[in-house]
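Enquirer: The structures considered in this document are given below.
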Structure 1
C-alpha cells in the first residue's frame, strides 16, 4: 500500500506519495513530504484618489508577494476620469498662451511655455498640478528651436537676460547648456541623430553626446535619416561624410537602401533625388519650385509621397511619378503616418477642409466630419498608444478631440459647451496620463486643457 500523502502547504501543491522503504521485510512505506508553501501574486490594493481618478480602486499584482514588485494592476474608476481646464495663469480673461508663447513637450512631465505679466515663462504640469519652472523674466523657451527630448531631459532655446542659449530641464531643475558668443537665432536648428543632439548655429555644428564637440563652418538644411546626419554646406550636401554636388531643399527619408530628398543639382531646380551614400541620382525633372515644402518626402508602402502642386507619389520600383486624386487641393502641413498610410488635412470642392488618406498609390476622402460645405479642419494629429488622435472644428460645437478610426472619426471629448476654437495655438501633447491642447473660452481666454485617456487605452475600467 502507498504511504500517507503529505499535507498541502498554503496555496501550494499536495505532497508527493511516499516510497517503499528500501530493504524492508514488509511492504511498509514512508510518508510523503510536505507540500511547499505557495506564494500569492497579490501585492496590494488602494482606494481613493489615484492618478486621474478621484474615486478609484486599484489592485496591484506581481510574480510573488514577497518581492513586492508590481508587474500589472487592475484600475477601476467609479466616475469619469479627470478632464478640464489646467491653467488660468492670467486670471479671468487674460490669455495664458499667445502666438509667440505656446510651445511645449510632454516627456515624463509636461513642460510648456506660457505668458504672464508680459513675459513668456516655462511651466510644467505633473499629476494635474501646475508649477512654474523658470524665473520671472522673459525666458521665451522654445521660440526659435522648439523642444526636443534627449538623455532624459527636454532641450530648448531660452533667454534669461544674457542672450538666447540652449537650455535643458528634467522637470525639476534648469541647466544652461551653452554659452555661445553668437546667440541662437531664428533659422538655427536642433535635431537628434545617432544618440546625439546636434545644434546648427552661426558658429557651426555643436554635437552633444558622450563627447561634446564642435564642427566649425557654415551649414544649412540640417536633416537626419537612418541615424545619419545630412546637411548642406555651400552648394554641396554632406551625407555621412560623402560630398554630393547639390543643394538640399527638404527633409530626408531612408528607404530600400537609398536616401530620398528634394535637392537642386542643375538648372531644373528642386527635384527628387536619391543617394546610396556614394552616388547621387536625379529622379524627376518637372516638379514645382516649392516641391516638398508642405508634405516633405514621406515613405508610404513602396512609394515616396510629397507635394508638388498637388499630392504626388514616386514609385520606387517602377520609378514613375504620378499625381494622386486631382480633386484634392489646398494641401496643408497637418499630416501624419500610421499603419503605412498618410492621413492629412485636404480641401475638396463641395466638402470643404476634411480628412483624407493616402496608401502610396491613391488618395481619397476619409471622413466628412462636418457634413456638406462646412469644414471640420482636422489638425494636430498624434498617436497615443497606437490610436490616432486629432482636433477638429465642428461648425456648431466648436473644437473637439476625436479618435480617427477606419470607419471614421469618433468624438472623445467636447472640451466646451459653446462653439469655441481648440488648437488655433500650439499642438496636441500627451504624457503618461493626459492629452493636452490649447482651447479658447470667453471667460478665461486661451488656456491649456487636459483629458485623461486611460479608458481609451484600456488602462482604466470606468464604471459610473
Structure 2
C-alpha cells in the first residue's frame, strides 16, 4: 500500500504521454484519469479507516492480554474483529476497482497500439527528427550569427598574429644571438683584463631538452676544455674572477639611463690576494665608476682597502670598530687606510708616547727601530749585499765598518737591539712610565740621531 501513490502518479504520467487525439478522446470519454483519481482518494480514505480500526482493535487486544497476564485464571472476553474485517473488505474492494480501471485503460491503450502502423510511425519519427535538427540549426544560425561572425574574425586575426609571431620570433632570436655574442665577448674581455688571459670564454648551444640552453665554452690557450675537467684548470681565484666578470658584463650591458641610476655594491670583489689581480679588478671598476650613480666596496682585506683608497682619489671610507657595546661605524682617512704595517706601528708608538693610550707598546719598539734602520739605509745595505735574511746585528756592524754610521749611533742601535731582545714577559714587567720614557727616548734617537 505504501507504493500505491507513486504507482498512481506513474499511471497518470503514462496516460499523459499519449498525445494523439484519437486515444486522448477515448480516454476522456471513459473518464479514466478522473476514475483513477477518485479511486485513489477512496483507497486513501479506506486505508485511514483501516488504520484507525486496527489501532482500536490492537488496544482492545493489548488490554485483554494485560488482564490475562494479571489474572490467568479469569476467562478472556471475546474480541470483535468484525469492524476491522469490514474495513479491510472495503479497502480491498477499492483497490480492486482501481485495478479494474487500470485494466480498462490498458485495454484501450493496447487496442490503440495494435491499430498503429509501426513502419509509418518510424518514418514519421525519422522525419520529425530531421525537422527538429533543421529547426535547431536555423535557431542556432539566428542566435549565433553574431558569434559566428566574431569567431571568423578572430580566426582571421589568429592567422595574422601567427604570421606576425613567427616574424617577431625570428627577429628576437637574431637579436638574442647578437646580444649573447656581445655579452659573452664582454665576459671574455673582462676575464682577460683581470688576469686570466690564457682562457677564452664563449658560449655553445645545448638543444638536448625542450628549451634552448646556453652552456659555457672554455678554451685554455686555444684548447677546448670539457666541463668535467674545468675544475682541473680553473683555480678558485679563476672561478671567483669568472663570476665577477659575468656580473660586471651584465652591468656593462645595461642601458645608459638605467646604469646612471645604479648603485653598485661590491662585497669583497677581490678574487685573490695577488696584487696584480687586485689592481686589474680596480682598473675595471674605476672605468665603470663614471657611468653609474654610486660604487660601494666592502672588504675584510686591508690590502684591498688600501688599493681602493689609492685608486679612487675621491673615495670616502668607513671602518667597523668593535666596542664593549658592540660594533659601530667610524669615519677614517686615506692616510689611515693606506698605512703600511710600519706606519701603523709608528702611530701606535706615538699615541703611547703622547699618552693617548694606556696600553703598553714596548713590544712594538724592536720591529719598528729595525725597519727604520733598514729603510733609511736601504741603498747602502743593498750595496753591501745585505738582505732581509741578514740579522739586525750584522746590518749594524756592516754599516759601521763601512762608514755609513758612526760608532755612537752603532752603539745606540746595539743597545736598543739587545734591550728589546729580552723575552716578552720581561719587557711586559716594565712599568707603564718606564716603557713610555724608553719609547720616547728611542723615537728621539731615530728622528734626531739615526
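Read-outs throughout are calculated quantities, based only on the coordinates presented, and are distinct from any laboratory measurement. These figures come from a predicted structure and were not determined experimentally. Cβ atoms are built from the backbone, for glycine too; each structure is taken alone.
Enquirer: Consider the structures 1, 2: one of them gives 3, 16, 28, 27, 18, 7, 1 for P(r) over Cα pairs in 5 Å bins from 0, in percent, for residues 226-313 alone as calculated from the coordinates. Say which.
Expert: 1
Enquirer: 0 is what came out when helix-only ellipticity at 222 nm (-39500 (n - 2.57) for each DSSP H run of 4 or more, over all residues; to 500) was calculated for one structure; which of 1, 2 is it? Could the numbers behind the result be given before it?
Expert: On the way: 1: 0; 2: -22500.
Computing helix-only ellipticity at 222 nm (-39500 (n - 2.57) for each DSSP H run of 4 or more, over all residues; to 500) on every structure in 1, 2 gives 0 only for 1.
Enquirer: A value of 36.5 was computed for Kirkwood radius over Cα pairs in Å; which of 1, 2 is the source structure?
Expert: Of the options listed, only 2 reproduces it.
Enquirer: While we're looking at this one, here's another question. Just checking, which of 1, 2 has the largest value of distance in nm of label points 7 Å out along Cα→Cβ at positions 194 and 354? All intermediate terms of the calculation are to be shown ahead of the outcome.
Expert: Details: 1: 4.7; 2: 4.0.
Largest value of distance in nm of label points 7 Å out along Cα→Cβ at positions 194 and 354: 1.
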